[in-house]
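**Student:** Below, each structure is written out as structure tokens.
Bear in mind these aren't lab numbers, they're just calculated from the coordinates by the rules spelled out. What you see is a predicted model, and the numbers here were worked out from it, not measured in a lab. Cβ atoms are built from the backbone, for glycine too; each structure is taken alone.
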Structure 1
Amino acid sequence: MPRRSGLEHKALQYITNTNDHGVLQSDLWRELDASSREGSRIAIKLENRGLIRREKELSEGRWTYRLYPKRKPASINSIIDCPCLSCSESVRCGGYGDVSPNDCPALTQWLVVLIRQAVGIQGDS
């Protein structure tokens, strides 16, 4: 059993590192040096846990699945421009204090820009 959980972990890492491109299930098993049967079971288990998604795809005349990560690895780039990192009030800031992220215009504006980028909306206001 340890071999399978070790392969599951390696498979998830490999799939996660493909980002939005995904990886063909058949290529993954070659990379992991696993049998196709073992690989299919691991992919189904990862899908059932909600960690990946599988999409059927025709590759070189054969049906296989392309595996995509559902979660992307965290990156410092996701918060690098957060106004909280350079705010002079950050020491006093808290959910229930005089200075609060609940009513911070700089934080609100930053979040609005992030949301617009995520859904592809243009504009500054």
Structure 2
Amino acid sequence: MLDQPHVLTALATAPLGLQWRIGARFRYASGNPIPPTVGSYVDTSLQEYVPLSGPVLSERLPAFVQLDVRIDRSWTRPWGTLKLFLDVQNVTNRLNPEGVSYNFDYSSRQYTRGLPVFPSLGLEYAP
């Protein structure tokens, strides 16, 4: 039932000399549909606010856009190949909405955000 009518992923890699390589991944997706909360009421037996939902999945989160970049260096030896890499996810530091959270009485909401810039350094081994 959840749909994203527009999804685009583009990949590119290029050698930088004999042992170096750089690559990037760009992702775009239209926002996931969500059920809007249009108000709330107090349930006296539970002593808490209960949300009132609007039309089912009639609203969408904003679009998801992310750019990831990777650079690596490889060393080939008789026993295998080592590859040292630096991978940076979300290099533009875009605050991609992944959900919605509400305050205690559902009178205001905010987006739950994805990861900020996320670098990782690693070493791969292939026999």
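**Student:** Given that helix-only ellipticity at 222 nm (-39500 (n - 2.57) for each DSSP H run of 4 or more, over all residues; to 500), derived from a single structure, equals 0, which label among 1, 2 identifies that structure?
**Tutor:** 2
**Student:** Which of the displayed structures (1, 2) returns the greatest value of distance in nm of label points 7 Å out along Cα→Cβ at positions 41 and 73 on calculation?
**Tutor:** Top value of distance in nm of label points 7 Å out along Cα→Cβ at positions 41 and 73, among 1, 2, belongs to structure 2.
**Student:** Taking distance in nm of label points 7 Å out along Cα→Cβ at positions 25 and 57 as the quantity of interest, name the structure among 1, 2 where it is greatest.
**Tutor:** 2
**Student:** Using the calculated result -0.53, -0.77, -1.06 for log10 I(q)/I(0) by the Debye sum over Cα atoms at q = 0.10, 0.14, 0.19 Å⁻¹, pick out the matching structure from 1, 2.
**Tutor:** 2
**Student:** To continue, here is another question. Once distance in nm of label points 7 Å out along Cα→Cβ at positions 9 and 97 is calculated for all of 1, 2, which comes out largest?
**Tutor:** 1
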